[in-house]
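Take a look at these structures.
Readers should treat all values here as calculations from the given coordinates under stated rules, not as data from a laboratory. Here the structure is a predicted model, which is why all the values come from computation and not from measurement. Cβ atoms are built from the backbone, for glycine too; each structure is taken alone.
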Structure 1
């Protein structure tokens, strides 16, 4: 069990259980960008532009282990891999869209 799970599950709360799975800097954002369909690894790197490939790879693997996304590998040359939400992941779709809408409504202003 990942350390995050151990710490969060001890709260004995559904919210903590959910955050144990989707918490972190990038997971919600990755999932949001999969709401509208399959994406390839390099597409996600471009969309998220400041995520490192290492971090993206780690988070995709964890989301897959937790059953929220699935990895589709096509045996073609060059190899093609796509990621998409599972049925379990799509249960969060309304929440992911609401989080995005809130952020668009109340953007953070950076000091220039």
Structure 2
């Protein structure tokens, strides 16, 4: 007899994906506002890896620009603590440099 465990995982994944899609597509808050709320939550909880992902999406999707990301650092440093603010600052500056480098590499016809 075959184990149903894999089907359960697939069903859960589909359900979770749909719930996230539903939450992110509601109309009362913009995607940008949701992204800011999520960033505050992740930084406040010290979830650095997940923060990296959300920062990357926010910048590359144009939800937040470099100046706005830096302002998020200033704001959250006061509420999440200086240690978490310093980590967030490092994450933001690293991301900005990576994105700038990727853009310059794409625009350089020789490279």
Margin query: One of 1, 2 was used to compute P(r) over Cα pairs in 5 Å bins from 0, in percent, and the result was 2, 11, 17, 18, 14, 12, 10, 7, 5, 2, 1, 0. Which label is that?
Written below: 2
Note to self: On relative contact order in percent (Cα under 8 Å, 6 or more apart), which of the structures labelled 1, 2 is highest?
What the structure shows: 1
Note to self: Say we calculate FRET efficiency 1/(1 + (r/R0)^6) of positions 10 and 98 (r between Cβ atoms, R0 = 35 Å, to 0.05) for every structure; which of 1, 2 gives the highest result?
What the structure shows: 1
Next item on the list: Figure out for me which of the structures 1, 2 the number -15500 belongs to, where helix-only ellipticity at 222 nm (-39500 (n - 2.57) for each DSSP H run of 4 or more, over all residues; to 500) was derived from the coordinates.
Entry: 1
Item checked: Structure (1, 2) behind the derived value 18, 13, 7 of semi-axes √(5λ) of the Cα gyration tensor in Å, for residues 42-89 alone -> 2
